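Just so it is clear, none of the values below were taken in a lab; they were calculated from the coordinates. Predicted model only: the values in this text are computed from it and were never measured.
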Structure P
Amino acid sequence: MILMLVLLGINVIAFLAFGWDKRQSTQPGASRIAERTLLTLALCGGALGALIGQQAFRHKTKKQPFRTLLWCAALVNILAAAIVLRMDWLGG
């Protein structure tokens, strides 16, 4: 239960980070969120929120290698979830 709340929080933060960075990208001289930070949020469990934010805000949708790295983070999230669910299913 706690893990689900933490993951929900990370995904909300990742989503909002994409929205904030998109907003900042339209303001001359405004401070931005580093791509490394956006990717770290995705890698740490927020890939779904990051992907939804990317599409909702149309932010960094064409930038390579960012797109590929974001999808790799999503794959890592899926694999981690599969491992956790399998361990739970096995009673570990």
Structure Q
Amino acid sequence: MDEKEVLIKMILQKLIRGSVWGGKHTPLDFVRKGVPDHYKNTHKGERVLDDALKQVVNNGWAILILKRTGKGSDEHISLNPRKISEINQFLERVK
């Protein structure tokens, strides 16, 4: 299991624990804050984190949307309810 798969698993588990499916969404910064510091504080770690987030979105497991907030607009993320079986298969495989 490489770093990217570990991060994808952490991202998916955080969103599942928060029950962030479909119409319910959370700021992308909330997900980034839940990642260990050694990924956020190094250039290599940030690159791996960005790649992991891109893969989650490209696989269709999560949906990124731009939401208006009081301070402008932020990216929000939610899990795709149509991909529940694929997400569960990935999480079972990566254990």
Structure R
Amino acid sequence: MRVMLRATMDTEKANELIRKGKLPQLMQETMDRLKPEAAYFTNHEGSRACYMVFDLQDSSQIPVIAEPFFMSLGAKFEIAPVMNAEDLHKGLSQLG
């Protein structure tokens, strides 16, 4: 299932990882694991944030994905199912 992850990072914890040079490594490891079709890095409500769209094969993957964000970044973390335009068209065509 296509999902979108949003991780909003605690500023102090993210600053610490940046100073130690570890934030790029954490993001790369996450991207290597998820192989997202899209990844964006921005801000959300005044904090650093990342968005990644990827295929979640099984809900048992969620702890492996989420825990590094919680443990290393004190992040607020969300995963939500999403559709692209093709998925939306397919779904709407089934409404009859």
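Annotations for the structure displayed:
- Which entry (P, Q, R) yields the derived value -13000 for helix-only ellipticity at 222 nm (-39500 (n - 2.57) for each DSSP H run of 4 or more, over all residues; to 500): R
- Computing relative contact order in percent (Cα under 8 Å, 6 or more apart) across structures P, Q, R gives 35 for structure Q.
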